[in-house]
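Asks: What follows is a group of structures, each given as structure tokens.
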Structure I
Amino acid sequence: MGELEKVSFKGEAYRPQEETYFDDGREIELLHFVYGHPRFEEMRGNPQRVLDAIDEYGRTRRYLMNIGEYKSKTIINLIKKEKPRTMVELGGYVGYSAIAFGAALRDAGGKRYYSLEMNPEFAAVISMLAGLAGLSDIVKVVVGSSSSSLEHLFREGAVKHIDLLFLDHYKPSYTPDLKLCEELGIVSVKSVYAADNVVKPGNPPYLEYVRSTVEEKRARLSNGNKSGPKGNPNLIYESHFVEGWEPSGVPDAIEITKCIGIEA
């Protein structure tokens, strides 16, 4: 796939991650923070201004489990390089990634960014902040579990092929959701996947899967658990990780995987 830019942590970090660090009211508090901000009018139609306000909240008020500006640069570079038309993210939280990557997708000539979010409150925050950033024409928020939302988008014909898949949701769901995409045929040759948090907290099953050969995947499928999505072991992947940083300053990495062929 070639080398992507390695981003170093610089600048002011988010506040430290607490024991309880999400779904405790901070997401709605963020919305009030943004809409009550003294520079609110500058945010209308300006994705970067909205991202700056989200970062300001994370740095001065309470930690937010966003990808942050450092790792997001890796994905933005990937969007510029691959020029996807359709991008899907699994796990939208408060919309930081949808705003950053939706804007980059639009700049690269892309058509639609689907943000799949299970929590309806979080989904409402995504919709409001993406709308404020002027991205309502690009970003579509889908509420529900990642697997049911993927199946819905496929059945409705909204997504026939995912050019770029961003995984940033419940970590044990990374592998089964990718396998579901393989089974549905919405990922195939030239599809690219970017998986966040492969160091913190880590995701060994996902890394094993995308780094396995076709032969290894076929053997594992024959001998393994018969429940859940089976995937398509014939897809050939090229995969590596790019080091980065959590917005709190903790080291992390993103696994970048590309489907480069199908073995008969």
Structure II
Amino acid sequence: MSGTDEERPVHLVTGAAGGIGLAIARLLARDGAVVAASDRREDELDSAVRTLREDGLDVRAAPADITDSASVAQAVERVEVELGPITGLAHAAGVLHPADILSTSDDEWARTMAVNTTGAFYVCRAVARYMVPRGHGAIVTVASNAAGVPRAGMGAYATSKAAVTAFTKCLGLELAPHGIRCNVVAPGSTDTAMLRTLWDSSGGNERQTVQGDPDRFRVGIPLGRVGSADDVAESVRFLLSDRAAQITMQDLYVDGGAALGV
């Protein structure tokens, strides 16, 4: 990263090396924002940023390990110094270790919580500490519809995303007096590498996901299709924008109706 830009909004996007995070970074940059794209996978991040910049988009790499508080704090400080005040945070980083609860290892459980829950705490806290003195800003965390609906074989993931949802709403309550909005976007099945990994491990496919699986107590997708990363990115884009100026502490499901409006 180099240079500063005080006129355009500066957005930090985590998990930006691929999937939903990359889609968010691309969409926000197309809107004219300066985007700091963050991920711990530096090679994949550099490749993604290079591709976006070749498309004429102002995206800069801001690598960080969100399970390391110091790494997060350093990355956020660097963005603030080199790009300008962070006006919006889209926290999309996450991991999934599919397994029945009794088969989930200690390491899988700890890793899921470290990335999905503690990582959100580190990132949101670091960014909010800069936003509070300025009296404005918007934060969106990407959770999951599994946070509100029990999912067999996804106990650790669902627990971590339920915790992120509660955390974001509590953060939103505390930051509201400072003019900072905090919201959650909760995707359902979305066509990303994470979903395809889940299909590979379970023998599933897109058709089965849309139709549902009664043996696993899982309804299908009423709208009849698996969502795209852009579907989720559009919702994040809206909640970060001034069009959502009166919206905070909300949990927006983007799942084609799979959670039946829970």
Structure III
Amino acid sequence: MSDLRVTLVQTNLHWQNPSKNRSALEGKLKEASAQSDLVVLPEMFTTGFSMEAAHLAEEMDGPTIGWMRKWAVEMNIHLIGSLIIKEDNRYYNRLIWMTNRGEYYHYDKRHLFRMAGEHEVYSAGNRLLTIKVKGWKVRPFICYDLRFPVWSRNVDLSYDVAIYIANWPERRRTAWRTLLQARAAENQAYVVGVNRIGVDGLGIKYSGDSLVVDPVGNILEDLKDDEKVVTGKLSKNQLEQFRNKFPTWKDADKFQLSGVEEKVISLDE
């Protein structure tokens, strides 16, 4: 069974400057491409965590989508990250999964961070997204989603890897690290958390702490507070052996979220 190589790009972001962020990230993509299947960028990687959607939003045929397509195809990688998107006169904190063939799929952030007023600017999503790639089922989430275990629940092993991209402040780093490990252990899945570093235009400091966590809850990769690009290797054999030996998922409570859609895309076909 194939391992999955996931690259975490932990970087500072230029406040509300999409072109400068895209340019700065190009070198990091080149660094990652030779060793990776999937490259993960932070939340709102073109702007930082901004509520200035009216000034910063792009449409789905805008420059950042084109930029992601160019690099994903040229580097033969799957590339994901979120940006501010305007669609049907609404704004979304939208995660884009750009495939190595130049096709894309998206996930809109479900839980909007009311303490920053995000719920007053952006519209919430109501659809889970699962991408099947290299025999793996991967489900992406965005930042504040991490605090809500029901939304992340791995019902009947519907995913193998959960990915959380974030702009998660240093002052709440303990919660970030703890919850990433909890989501992995309770869902018997790998968890990848990619956060930014630096200080944004509002003076908020970010400590990074991007992690790769195994299904037991052990930390495999810890980027701490450094600006770096790190690739973690996820083992499907180890995942399945653990699930078979310790099948807590069979005793999970059954439930169904109302008003929620689930989209499953297979890139292996």
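Asks: Name the one structure among I, II, III that semi-axes √(5λ) of the Cα gyration tensor in Å, for residues 112-159 alone of 25, 12, 8 was derived from.
Replies: Answer for the origin of the read-out: III.
Asks: Also: For distance in nm of label points 7 Å out along Cα→Cβ at positions 96 and 168, find whichever of I, II, III sits highest and give me its label.
Replies: Of structures I, II, III, the maximum of distance in nm of label points 7 Å out along Cα→Cβ at positions 96 and 168 occurs in III.
Asks: Out of I, II, III, which has the highest value for Kirkwood radius over Cα pairs in Å, for residues 32-151 alone?
Replies: Top value of Kirkwood radius over Cα pairs in Å, for residues 32-151 alone goes to structure II.
Values quoted throughout were computed directly from the atomic coordinates according to the rules given, and no laboratory measurement underlies them. A quick note: this is a predicted structure, and the numbers were derived from the prediction, not measured. Cβ atoms are built from the backbone, for glycine too; each structure is taken alone.
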